[in-house]
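Pasting the structures in now, so scroll down.
What follows draws every value from the coordinates through simple rules; no lab data is involved. Please read all numbers here as calculations on a predicted model, not as lab measurements. Cβ atoms are built from the backbone, for glycine too; each structure is taken alone.
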Structure I
């Protein structure tokens with residue numbers, strides 16, 4: 001605990017550690033071991049940063065006090081599925097086979113918790129409201145069809161401090177109850193540099209597709225739309 005007090009690290013993270021680790025490129029050699037490339041407006045350039053804090057240096061993924069609201073139930077839900085969700089993304093999705101109901105539920109829970117926790121409105125919600133919003137979002141993610149876009153080298157998906165994007169037909173809000181079931185709603189989340197989830201009401205089940213240039217640019221633009229605190233990439237650049 002002394003280290004946590006010294007660095008101001010409360011244990012909260014914008015992004016789960018396993019999610020950040022998925023954006024480490026093993027071919028990018030940086031001093032000190034595995035690192036991700038992070039762009040923060042205060043620095044204006046990409047920097048190689050370790051996945052977890054070291055020493056007293058400020059870390060991109062550690063929020064300042066009061067900037068990420070703690071909700072015990074949502075943190076419990078996230079912790080319960082994080083390890084299995086990481087395994088499914090790393091191994092199971094590469095098989096290009098339909099997901100079992102329990103596998104789909106794990107991934108839907110992971111997506112929905114990130115979507116609520118990093119929503120711009122999350123800090124204004126009472127704990128019970130946030131949990132209700134999570135349940136509504138989870139129900140939608142479970143039911144929607146999933147397109148799993150695959151980026152081929154040298155292209156890649158990036159992430160950010162708010163990588164979950166909800167595109168509404170008329171409004172870009174988030175926790176809006178029944179509006180989540182509007183036919184034109186789309187939900188997107190980059191899962192790794194090679195894989196991004198696109199949930200839609202226009203289909204059912206799962207479909208794997210190669211991401212062409214237009215799709216890659218669109219999904220990365222969505223990911224960066226609310227990247228107020230940082231952008232995250234496997235290399236020190238954002239594909240253009």
Structure II
């Protein structure tokens with residue numbers, strides 16, 4: 001269904017790790033943050049987090065020493081992000097879409113788009129905007145869901161049926177394959193530096209009743225991460 005109104009309706013729950021709305025996001029972001037902090041230099045760099053939501057990635061990166069601007073269309077989510085991140089140095093939030101960001105070209109060292117591409121039909125335009133924002137030799141970190149039957153079964157049917165994520169979060173037809181991203185990236189002057197999947201920690205997922213992923217899998221069956229470099 002890809003119901004984007006979820007993020008407005010549940011904005012107050014972004015930082016409640018026990019909430020049915022955000023519990024899965026907190027677990028997923030552990031894997032994402034691990035990848036970002038171990039493979040991408042962000043300290044003292046300007047990072048733009050597209051589709052930042054309540055700031056679950058933006059705030060930890062700022063606390064770790066990055067200068068971070070989070071961008072999102074959901075005003076309630078941005079208000080919650082600003083409330084929770086109040087007092088964190090070098091952290092700011094800006095309202096805008098991931099397709100038209102009101103920031104200067106070539107201003108960012110790193111651009112992040114995690115859990116974004118699969119929610120926007122015009123995802124190639126997000127990639128184009130990320131390429132515009134990032135400096136030459138800068139990096140773009142993407143995290144999304146592959147369009148495979150396994151991903152559809154696990155990430156949509158099973159996860160939503162078991163209420164591990166809210167119903168209506170994803171639409172299988174909007175999932176994006178890595179080869180599709182790589183093709184559009186090449187047209188934007190971007191080179192694929194890294195590609196890896198995230199494996200499911202089944203026991204931890206069942207035990208805690210929230211999705212738990214382990215990064216670095218060579219199997220790109222479900223969610224995956226890609227790092228692009230602007231040439």
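Computing helix-only ellipticity at 222 nm (-39500 (n - 2.57) for each DSSP H run of 4 or more, over all residues; to 500) across structures I, II gives -10000 for structure I. Out of I, II, which structure matches 4.8 when mean projected area of the Cα convex hull in nm², for residues 133-196 alone is calculated? The read-out was computed on structure I. Matching task: 47, 43, 33 is the computed value of Cα extents along the principal axes in Å. Pick the structure from I, II. The correct label is I. On FRET efficiency 1/(1 + (r/R0)^6) of positions 29 and 141 (r between Cβ atoms, R0 = 41 Å, to 0.05), which of the structures labelled I, II is highest? That would be structure II.
Assuming 24 is relative contact order in percent (Cα under 8 Å, 6 or more apart) as calculated from a single structure, say which of I, II it is. Present the calculation step by step, with values, prior to reporting the outcome.
Values: I: 24; II: 21.
Checking each candidate, the match is I.
Out of I, II, choose the structure whose coordinates give mean count of other Cβ atoms within 10 Å over residues 13-20 equal to 15.8 when calculated. Show your work: numbers first, answer last.
Working: I: 20.1; II: 15.8.
Only structure II yields this read-out.
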